[in-house]
Structure formats: structure tokens, C-alpha cells
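Some structures to go through are shown next.
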Structure I
Amino acid sequence: MSDVRDLVLETRNLVKHFPITQGIVFKSKVGAVRAVDGVDLQLRRGETLGVVGESGCGKSTLAKLLVGLEKPTSGEVMVRGENIARLSGQSLRRARRNIQMVLQDPYTSLNPRMTVGDIIGEPFAIHPDAVPRGGRERGVQELLDLVGLNPDHLNRYPHQFSGGQRQRIGIARALALRPEIIVCDEPVSALDVSIQAQVINLLERLQRELGLSYIFIAHDLSVVRHISDRVAVMYLGKVVETGYHMAIYEQPTHPYTQALLSAVPVPDPRLRGRRDHIVLEGDVPSPADPPSGCRFRTRCWKAQPYCADHEPLLQVRQRSPHPSACHYAESRDVLHRY
């Protein structure tokens, strides 16, 4: 078991509610969107934690909370034992040096009016003490080479690069301050499949060479399975199942995880007819008015009256080999045939 000293990132009962107001002049709060509603995560040195779930489940809000772009309503974000949720100004700026972010869309995450050299070198302007000994330009060239781009192209603009190259520029910018943790918010979802593989391979190589720890957020379960050591499944702002990636993919215990995995495309046509497809009934409830008790109960085929009155805790259960937030969690062997 990993030593507690290996823990580089931890969230404790992390909550982010966005208020819903009415009125133009005198605004009054009439509710709240519960984007993230009590999330506990742990990330260890050199590890990749995959976070998966449908659109609107709170993944991107979670990413912003982790890097301090959003202030939590309550809870803690511990980076190397320091709660960055309580920091602001220069203190937060210093803490952010150790946790950086790669954004989803390489087309909009780079300033089109700045050269690549200025984009990658911007962290050096904010943190002058981080400039390499060879100078800012030399540091930018080394970062370009590190991510597989021509170091001589630092005077080019983002529109002169392909989508995959732009994402490499975003990765180089995230690496400028030599962080220990990188939060990847769907970093390959906007790229072609062949380019996705190249970027994933790059991230894995950088992790080996630099000892990085990743929070890898995605909705593509096949990508998460390839890169992650552990997986956390989110639904309506909560983590409903977590564990080592092979355990999650081979023996999912939460009905929502089982439904997600049943929708993964099967490349072998001979095995497609042997899959147990799970079709969920109804729509995803609004995070502004989630169901009582278990939030998944309105779409769950296992739901009982007990589920409406009692919220299930994320814990190991009798028939679940890893933590699952379901009163009737039961291991289901679904992936070995896929």
C-alpha cells in the first residue's frame, strides 16, 4: 500500500453550488445548481486518476476547483498538505506552480494574437524565478522539443499549427513551471482518433520522464482505460464508484457504471451479439433539483423504495470489491468478453 507521504492531491467533501437568482435589480436566491456535491478524491505521486461521466455531471467544474479557478462552496483541496481553497493572491499563485491544467479545446485555449514563444513563455513572465538558466527563449525551445515540436517555430502563431500540435503547445505551457500535478480536462476529445493516440502516448512518456501525476477527465471510457491507474465515476456531482481501472472495467458494481460500459463500442463483430446492452430510462435529472436519496434511482433498474429515502455512501460493500455508492451494489462481469 502506498505511503501517505506519496499523496500529492486530496479533496475532502468538496462542494460547489452555483446560486440560481431571480429579479433584475433586487436579486434573490431561489435555488442552487449542485455541480459538485461532496467529492473525495486522492492522487498519489506518479499516478493517473481517470474521472469519467456524462456531460453535465460536474467533471469540468471539479477540474476548475482543483486548480483554483473556482472557489468551492465548502470542502478542501489539499495539494501537498496545503489547502489551496483558502488561498488567494500571491499565496494562490505560488501554490498553482505545482498544479497546472491542460484544457479541452486547443483552438480556443491559445491566444491567437500571441506567438507560441510568448504563450509558452508566459508562465516565466508571471514567475521570473522559474526562468531556466539559459534564459526564457532557451527554456521555451526546450519545452517545444520536449513535446515533439520544432524548437525553431517559437515565432509562429497558433493558427499555423494543426489541432494536435496546438494541444502539444498547451501541454508545453502547462509544463513550463515544472509542476508535479497536471489536470487534463478532456485533452483529446476535440482531436481526431489517430491524433488522440499520439497525445496520449506523449502524456504517458512525459509522466515516466518527469514523474508527473495526472487527473485525467474524459467521457471516452476507452481512453480512460488506456491511461489510468485508478478510475472515479461521477454522476450528478457525486462519485458513485471508484477503484483500480481493471477492477472498474472488468467488475463494475454500480448500475450507472455498468450502463456506461455496456455502451462502449465492440471492435470485434463476432462479440457484439453477446453483449448485455443496458438502456437507461428517462433523462438525466437537473443538478438544480436532484432526486432524494440515491440520485441515480430515477433511471436505475435496481431501484427500491428504500433508495428514495436513504442516500448511499461511497464504501466497500458485501458484494462490491471496491467503493460503490449503491445500496444494492453487485459485481457484474461485463468487460472480459469485449
Structure II
Amino acid sequence: MGKPSILLVHTGGTLGMTPQGSPAGLAPGPFLEGLLERVPELRDLADFDLEVPYNQDSATAEPADILELARLVRQRSAGCEGVVIVHGTDTLAFTASVLGFLLADLGKPVVLTGSQRPLAFVRSDARGNLVNAVDLATRGVAEVGICFGTVWLRGVASEKLSVHQYQAFDSPNLAPLAEIGADIELHPEAGRFARQVPPGLGAALELDIHVVTPHPGMAWRPAPEGVKAVLIHAYGAGNLPMERPDLRAFLADAATRALPVVITTQCREGRVDLAAYELGRQLEGFGAISAGLHTRWAVLAKLGLLLGAGKGTTEVRAAFGTAWAGEPTPAGIWPHS
């Protein structure tokens, strides 16, 4: 029996950089040969088909790049058992969230990975992350997730936590899809989630969203003209200083303009529950929408896809009460023990 076939997609990032910090040359043939020379154990795991749609620092990622990546994976993965995407870490959680929604029905593993130090360095996490990502992509678990350090995380539930630790990512409100040590231990629920992504999404990713991170004493001014939605990273379970007239005017203006206002939290983990406190209930009175257990990146991905499809407040409200692709909801799905 032959080795599994893996589609390897390289988009840039730290993993492929030279010791000088610049992107390595990424002509597909030479790059794959160089990769297999540096990490020869990959030959034991799979055969590879390499695609390089672009080569860039992930901090420069634009919506069109992520949509192009989603289309490429869907078009080129038909003959492969799985997909590995090498990506910079800065916007990896956001890309994984968008792909987690758009590729939820792909039916095979899509494993995103990267590194904190380039593969060319003697001390680097790149080799281990690559080997683990390829191994996971051969196992037939239909998930879109981030493989980094000792975990594989569902993409739509992931966050970057550190700029230098090798264990750089976590899914704060959901247990890992797999724990990676001497063996890979898959969670028994990995791959088992209802796929409920609305049809018609993915032609555009509209991210003209007014994002606000409040602090005490902040002045609240109306959202700029032309924005399509408002996202507020509130305190705790979704609290804001509702006694302030300028905040109430801000919210009333958004309601008059039919802008969806979504509330997430500045906290690393936990649920936004607007009904928990009087301040949150006042927010609800202005039509604000709770993001529940969604990460900030999953919130932006959902909002961007809905707005890109011309949807409004009604559809946004419904979306944040529904798990499209296994993202945690208030009902709870195998949270951290």
C-alpha cells in the first residue's frame, strides 16, 4: 500500500525564513526538495504535492489572500488524503477561523502550522510542528485546525497566546482535538460536529468593522461612516459603563444605522452573557448581540463572511446563537476538564 498523498500549501511566515529573517525562495520544486532534505522523516509519512499561492509575512494578510487560500484548498485537495498549510503565526488564528467555516464540509484534515523560529535555525520548533502536522493530516479526521507545540486545536476556537513560547496557541473554551507527545492522542469527539455553515458564503470577506476595546474614562464617539458592523471587546461577561451618555448615544446611533453590534470579552476565556448583569441587560436593550464563547477571531470571521454575503443584524444574531463548525457555544462542547 502506498503512502498517503498530502497537499502541502506554503504561504510564508517564520518557518520558511532564512537566518537573516527574509523569506526563502519558494519556487515549488526546489523548495520541496530543500524541505525534505532538512526534514527527511517527512518522506516516511507521505508523498507531497506542493502549492505556493503567495509568500508573505502573515501580518500583511488581506481578506483576498485568505479567500484565495480557501479556494485553492478546495480545488487542489480532491486527490489527497489531507492538507497541511504553512502559515505565519501573527494571523494564523484568524485564517484558521475563516477556513474552519469555509472548509467545514471538505471531509478531510486541514492542518495549519507554522513556527516561532525558522526551520533553518539549529534550535527551532519548525521541524516538530511540520512532522506532527503531516502526521495528523494522514489520519483522516475531518477537522480544520492548528497544530502547534503539543496540541492540535480546532481552528474556529483558537487564539495565539505568546510571541516567543513554543507552546504558542490554545483554544481557551474547548479542549484540544489532539494531545501530541510520544503518541498522538485524538480526542474522541474530534471530527464529530454538526456542519451548519449557511450557504452562499465565501465570495467576499467584508471586514470594514469598527472594533472598540474600552478602557475606563474612554470617550465614546459614533462609529465612522461606511462601516458595516461594530465589535466591542467589553469587560468580563459583557459589561460596559452604561451610565455614560456618550456610550448610550453611540449605541443608539448604531441602532439607527442598522449596524450589528457584537459584544465579546477582553478576558482570555469564558462566556459573554449579557443577561448576567444589569449593565449587560441594558446593552441588550440597545440590540447588542452576545458573542457567547466565540474567540475574537471567530467573531471577525463570522461577521466578515456574513457581511460579505450582504447579511444584516437578523442573520448576525442567529449566527452567534449557532455553532457553524464546532465552535463552542453556551450549550458547551467538551470543554477543558
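At a glance:
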| read-out | value |
| --- | --- |
| Structure responsible for 1.9, with distance in nm of label points 7 Å out along Cα→Cβ at positions 243 and 307 calculated and labels I, II on offer | I |
| Structure from which 14.9 was derived, mean count of other Cβ atoms within 10 Å over residues 299-306, options I, II | I |
| Origin of the value 0.20, where FRET efficiency 1/(1 + (r/R0)^6) of positions 43 and 211 (r between Cβ atoms, R0 = 35 Å, to 0.05) was derived from one of I, II | II |
| Value 15, 48, 33, 4, calculated as P(r) over Cα pairs in 10 Å bins from 0, in percent, for residues 123-218 alone, assigned to which of I, II | I |
| Structures I, II, by mean count of other Cβ atoms within 10 Å over residues 155-162: label with the highest value | II |
| Given 1.31 for Cα Rg over 2.2 N^0.38 Å, for residues 67-138 alone, calculated: source structure among I, II | I |
| Given 36, 25, 19 for semi-axes √(5λ) of the Cα gyration tensor in Å, calculated: source structure among I, II | I |
| Source structure (of I, II) for relative contact order in percent (Cα under 8 Å, 6 or more apart), computed value 19 | I |
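Every number here is computed from the coordinates shown, using simple stated rules; none is lab data. As the structure is a computational prediction, the values presented were derived from the model and not from experiment. Cβ atoms are built from the backbone, for glycine too; each structure is taken alone.
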